[in-house]
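Read through the structures below before going on.
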Structure I
Amino acid sequence: MQFRINLALVMIASLCGANIWSSPELNIGKELYAQYCAECHGQGGEGVEDEFSKPLVGDWPLEKLTDYIGKTMPDYDPDEVKGKDAELVSRFIYQSFYQRPELFRKESRIQLARLTNRQFRQSVTDLFAQFEGQPVLSKPVQGLKGKYYNAEGMNKRKKMHAEQIDPFINFNYGEKAALDGMNPKKFSVYWEGSVLPRESGWYEFFVKSPNGFELSVNRSIGPPTIDEKVTAGVLREKNTKLYLLGGRPYPIQLNYFKFDDPNASIELSWKTPVGVKEIIPSEYLFTQVVPPSFVSQQKLPPDDASHGYERGIQVDSTWDESITYAALEAAKFAGIRMLRLARTNEKDEKKREKIITFAKEFVRYAFRERLSADEVDHYINSKFGEDVPLHISIEKIVLLTLKSPRFLYPEWQSLAKKNKDSFVVASRMALYFWDSIPDKRIHSLIDRDQLLKEWQVEGQAKVMLKDARTKAKFNDFMMHWLEMKNKELPTISLKKYPEFNAALALDLRRSLLSWIEKSIWEKTISWQEFLSMDQIQVNERIAKFYEAPYPAENNSSGFVELNASVTGHRGLFTHPYILASHSYAEESSPIHRGVFTARKILGRALRPPTEAVSFRNADFNPNWTMRQKVTELTKAANCMSCHDQINSSGFVLENFDATGKIRTQIQGKPIDLKVEYLDSKGEKREFQDANDLLQHALTSPQPAKSFINELFMHLAKQAAPSYDKLEINQLAKMLNEGELSIQELYLKLCFQGASDGFAYAK
């Protein structure tokens, strides 16, 4: 009753010319909020554990917030706060905290975090690469170099007959020789080069042949990965599984023998982390031979990803045990490779001295800083006893180093120091650009005081940007942002779409990732060009399914770039792989497509549904379109609070079927694409099709800001607003206006984030 009296007084005051949103009205809104909302959302909108734990922030316009509260709040009795009361409480929420997320970021910056799984693997791999050499494809030529020999006997070669580049290994010679002029009964082939996987994960390699073969992947010493030298004459397949880091080349050798077997054939295939077995395509094979890389084969427990990106905040016995095994694995490797790592040999008079020097450098690089005399004694000198074999000393040092908090918790430097120095900046830049450690070149710059001034740090950032590891990390982000990471290929019904198989789905995935990679790093495209995706990469299989022209002459990978208009797929969110990934097996899914488009392309914040409702096609009239079904399913007020964004973002894509193929009718009826979209300012916009949605995304500041925030979180594992030097609004403006390419944005985020709080030398 008291609220009603106060409200009446406010209304009288308004009629007399007082400000409609005067302080008394806000006070009433505050009282209403305290009575009906604070129990679940907290007195200051901070959230309440076991109720609504997230802060009450968002991007809805005031009118929409008012409408939602009036229809659905409080959830135990939606009739309690309606009409003017709903308007008053909405105004209080809106002005006090709803659009002020900075109020809830007091602890957004994690003070001390461990290395994530990717950072741990990358850092350990790069530690050894400081001494064995970083594998780099300087002049990439696709395919493997094959050396063809006639044979004298089992595994015995004569003079080489010929040498050629084979784009892939899939040969069925039958009773014939591998090449004209060779002995069809006795011959061998030795293929060598590198394999370059695009993404990190477990790869299974297969060799299939009735003859003798050896396969080595990422090895220079020791037995082959697969050893089937004895020719059997019976077709057989052998396999092995390896963990590989994406974006790094690895040496690969395949030794093949035929000796008096009735038939000859050889096939080299793999199964990627996506899980589809195939002949290794030429786009992943290169003729150049690179040094091997140590890559831990230890299975690590998943990182915490509660905020949408991996963070190293979970420390438990499972993680500690797996890291210990990984450190033991690395220690054993170091013991075996000790002489090579120390660049010495058994006859070298300075062998012991060089091995000790290697140990000092290894620990220094791992700890990302110079070592004090006491640290050298503790970590290194004390482990080299007179009666201790040198390889045992090295194993102890490597194990101790990789289990040290100084390696596992890279922010220890900044926490231990009053002022951030060059080592802190270098450590952060290596993590942000590469998910790794600073290399010896950066250490040498610090030793010469050449990483103290702003232009020096920025110059190094530009050098690091060009590194292959930077591209690999950005590729990892794109798979995360596009919701492709650790996600299986789309499962489209083969019954309804018999030509849309796993091979086509994998081709589409490659098409998308390859276009992004080339566009960002070779063409240095703008944000507008990225969202617009005016080109699409197709191979013969994609072109046939989506009815696109395919030139007779194509490149070695089989992919060519066409104007997207030939398939009707303009705009990143209309790429067939994204559309198919957000579809049901037999039908398009406006909800899944709408959620993706609203979040990623339009940059809108969507709350998780309060209640999960399953879509069952059988619950609806079979003559209805998917739009009609979804409209009926989401018509409730508490659903439409988010689905007004989701549905409108999904309905404009209904001219694409479950496979992402363009269509003009559904069940013999014209497709209704027209929607009404409520933007973040509360303005209603009419979209006639996907192109109108794209145009809105290109002119709105929201998408760029959202993208920048997600990219920074992936780079730094921290929220952008907790870094003083990052001006997200300014960067978004520059991105929208074409003043920054996406590549330049990457550079700025890494440079500014890493040097946050750093006092440059004058």
Structure II
Amino acid sequence: MKNIYTLLSIVIISLTVYLSFDDLMPSSVKSIESTGFSVENALNHLKVITKEPHYTSSYYHQEVQNYIINELDKMGLETEIQNQVVLSSRRVGTNAANIIGTIKGSGSGKSLLLLTHYDSSAHSSFGASDAGSGIATILEGVRAFLSKNIIPLNDIHVVFTDAEEIGLLGAEAFVKNHKLIDNVGLVLNFEARGSGGPSYMLMETNGMNSKLISEFANANPRFPAANSLMYSIYKMLPNDTDLTVFREQANINGFNFAFIGDHFDYHTSLDTYERLDRNTLLHQADYFMSMVNHFSKSDLSNLNSDVDYVYANFPFLKLIYFSNSWIYPLLILSAIFFLVLIFLGLVLNKLQLEGILNGIIPFVISLFVCISLTVVLWNFIVFFNPEHADMLHGFTYNGYFYIFGFIFLNLFCLLLIYRSFFNKFSGLNLIIFPVLFWIIINLLISLFLKGAAYFIIPVYFVLFSILAAFMLDLKANKLMIVWTCLSIPLIYMFAPQLKMFPVGLGLKNLFISSVLLILVFSLLLPIFSNYSHKKHMISLMGLATLFLFFMAFINNGFDEENKKPNSIVYYTDIDKAESFWMSYDKNLDDFTKQFLGENPSTDVDKFVTRSKYSTSYRYINETDYRDIAFSTVEVLTDSVYENKRKVSISVIPQRKINSLQVMTKDSLVFDSLAVQNVFLEKDNFKINSGRILTYIPSYNDERVVIDMIFDNKLNLEFNLIETSFDLMTNTNFKFKPRSNIMMPMPFVTNDAIILSKNISL
């Protein structure tokens, strides 16, 4: 009989884990058929958009722009192109070309803005997920919405921004310069940081979130994937989207809908039409249709509030939320409830002091062993797989095997550690200290990380489970089933997070999953303590661990589906007539060795660069100087007024370039700086050294004009660096191309010709 109850409990837990993942995103086209959204149409859009990389300044970028405009015109939207030179506070500029379409509403209230960007990441990404998926979702979503012949109450603006990947410049151009911004009440932004998995809802607001959460829930998306902890972490990370500009510079609220699964594809040449998860596209479509249907007729005039909500996914209810004002009462009440239960348990002889105190030992041992083992073993894996270091995402192709391998390894350790204690003490005794630990964690959460305050919910379910164990005269087997059923919310809420954190934050953070798993496991002790055949279960966990690590091992290499990233650039100092091959790679391969040789120099300090992941050049090898045409530089004006020197220079590219940088080795103070007659919104600023300005030339830029005002005593000297992403096709070079298991490394300047010339003023 005990075997049957054990099996039933395992089935309930397994089914809950399955549903916790399954409920996060749709798995069938039927889930959105009623909305009128056609996945086939969306995929047709995506196929066209992703034929070529379409980063700002690339040829196909213009083609994507024309395609989007044509599709908006077909649907009868009022369409315009906002061409606007913008120079950000980070001194990055371009002539952004935003595509704007409008659906007129019948009312006069605030408008709804639908947002994504249409530039891909330079230099090699096809941009299927980031953000081709957003373009396809919006284009088809708008068509489906219009097909219902319903005139919305609110104006709906469709904005496809340019130059998002180089610093959110298109969004900044719109927010600072377009007249429509004054009437925008809410923004819905569709983004990606991978090529699959559930799309998570992340809010952007300068105030409190209660109205936003309430309205989101009222919109009734079928698959809301959201929790307030995720947004709290998001705010701590340097992962801004276009929506951030709307919040920071225009105080406009909004929702991000972004997916992070298959993070290894992010910004790479593998971000293709074929690799985009179709179910993920369905998820974006579900969000789009439910949100637009709701917010097109809602009052968007005041979505600010003075109350924050804690929220999380919850079984059967989709989303549960409560006010931050409940955090301390819930915490205090749980502590009182906990103390009452201990007293009651001791009085009723359901608890023993010896058992409670001994429950501390396995819990502390578990924390130490599991966390230490995870950290040490992962570093061991990294050490023996140095090629992983060149995957700058921090998430390897076999990363999912590692995640679940470590989960089962931790389960193996937990069951092994607790096995002897299960034989001596009841699960009720052993769970007391973990519950206390959970309450302490919630106390810390209430002080430092309120977004995680939904951690108090499982505490209450466990406390009621303990009360049921005291009050109900049930045999151990039946009590195990009751406890299993009451643990469904705990398992449902936290199981997906075991996977989410290492995917989003990188595999080096696998220890976070270990901590979460220990916390969840500790509240299930009365269940595991009553399982039959614990020895067999430990063996099963061990076998599962070995299998998953074996699968990680045999899928450890690179192939046509999972390519190895590498990098090479050709750098020329024109003044010295010196040229070099340089690479960011830690591990050279056959492709890079043809440029760098077997023993290249590491003397790259003078070529310091910055990237998203703080990657710098690692290897250098001098090579033949090629006479490649450099931009013509003209001094247009050079005058002095009141001890201030005003200089205007014109840079006329003599070839197609994708980036123009002004660099200095000196400490400089500028009174003002402008490019293409657009001034930096910061006067009297200092640059210690490094980059003064980056400008991305557009199709319309025949020349780039830079204006500077600085102290007359200053002898200005700088390097003008121009970069083009045409190394692989330039006729000045002959070399063997990458093999079919290689691809350009993302997040760094790559496959590029870089020319540098000193300019003295």
Among I, II, which structure scores highest (criterion: FRET efficiency 1/(1 + (r/R0)^6) of positions 28 and 84 (r between Cβ atoms, R0 = 30 Å, to 0.05)): I
Out of I, II, which one gives 15.2 for mean count of other Cβ atoms within 10 Å over residues 324-331 as computed from the coordinates? II
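Throughout, read-outs are computed from the coordinates displayed, never taken from laboratory work. It should be emphasised that the depicted structure is a prediction, and the values quoted were computed from it without experimental measurement. Cβ atoms are built from the backbone, for glycine too; each structure is taken alone.
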